[in-house]
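Below you'll find the structures, each written out as structure tokens.
Taken together, the values in this text are just the output of simple stated rules run on the coordinates, not laboratory data. Please read these numbers as outputs of a predicted model, since none were measured by experiment. Cβ atoms are built from the backbone, for glycine too; each structure is taken alone.
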Structure I
Amino acid sequence: MEFVFLGWPSDGPRLELDHRRFAYAGKFVMRSTGKAIVRTGDQTIAAVSFSPDRTRDDRMWIRYVTVEETHRGRRIAPRLVGATVDRILAHDFAVVTIAVNNPFSYVAMSRAGFGFTGETTGIAEVVCSTDVEQEPVRFRAGMGVVIARAPASPAERRYAATWMRRDPPSPCPRPELVDGQ
């Protein structure tokens, strides 16, 4: 697997993903977000998009994360997001933020170094940030909010219940992003 940085929002990278294989595929065509991907050979298997906060010059938002269906559950997303966070923070941003709406994403982003801020959005999402330590009480509180705010499938409820009894997950290793196209 190769972790590739495609460019900053100002570079206008465009990425076409097959909507049958990737959630949010249409969001990656936009040129207003930066992007990074994971690929094997010439095939993209995961992608992340990000853009600056409109109210804080020192903050970048992770906008969308998607992993091709057959590669889910392999911790590719937290590794890709973590590597992207490292690149963003090295580029003079102080904090990276993401909003998540399901327990799987919440745990994955905890593995990428995000902690629950205590904030929510108006669309059933909890806000997580790299400047918040994900200690056990805060982690479980965030999971409780995730499961209470959004309609959850039985699988999501079981997954959340398991994590409500556990400490936050250990961070995933962060590969280095290579520049590419």
Structure II
Amino acid sequence: MRRSVANGLNDISKDNPARALSAATQWLEQSPTDRTRWVVRHGLRSLIKAGDAGALALVDATPDRSVVVEALTVSPEVLRIGETLTIAAEVRNVSDERREAVVDYTVHFLGADGSLRPKVFKLKRVMLEPGARVTLTKRRSFRPVNARTLYPGPHAASVQANGQRSEQVTFVLEEA
């Protein structure tokens, strides 16, 4: 039941973000339980991935310049379809206060028309003490799947923390 409510909220957020944020705010005010927080976090996932300030604030990850993404790397820089890419980034809290960071990564897939199409994936939630830094890594398979056609050529990756996006790092995908 909770998952259905969260999925419904996520659907609403795609067409009417303000309405979804209003409902989520009201739910949290009326019932600030762990269950309600889970429904809100799951229900606002599309807005959170998009870096929406209101959605991030509701999950205690207010966007600000205090949480920064540094030293983004990908390896290997050239890989073949079927291989795995490793994305690594350092996330740092530059403030004097403790901060929670919602960290996502984006793969900018090459489309058939030659344009890059971003797809955001969840990475991790971390609590950062003042001045603290953490290195996060993610392995992403580039094996063929039915849901997405992989095209050889230049692709890119980026990381975002609390909606603050890093620069893109490029890599090349080659035929198997």
Computing relative contact order in percent (Cα under 8 Å, 6 or more apart) for each of I, II, the value 24 comes from structure II
Highest-scoring structure on Kirkwood radius over Cα pairs in Å (candidates I, II) is II
The highest value of FRET efficiency 1/(1 + (r/R0)^6) of positions 24 and 112 (r between Cβ atoms, R0 = 35 Å, to 0.05) among the shown structures I, II is in I
Mean count of other Cβ atoms within 10 Å over residues 40-47: greatest across I, II for structure II
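If you work out volume of the Cα convex hull per residue in Å³, for residues 64-135 alone for I, II, which one comes out largest? Intermediate results must be reported in sequence, preceding the final value.
Details: I: 95; II: 104.
For this comparison of volume of the Cα convex hull per residue in Å³, for residues 64-135 alone, the top structure is II.
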When FRET efficiency 1/(1 + (r/R0)^6) of positions 16 and 88 (r between Cβ atoms, R0 = 25 Å, to 0.05) is calculated for structures I, II, the one with the largest value is I
If you rank structures I, II by FRET efficiency 1/(1 + (r/R0)^6) of positions 32 and 152 (r between Cβ atoms, R0 = 41 Å, to 0.05), the highest one is I
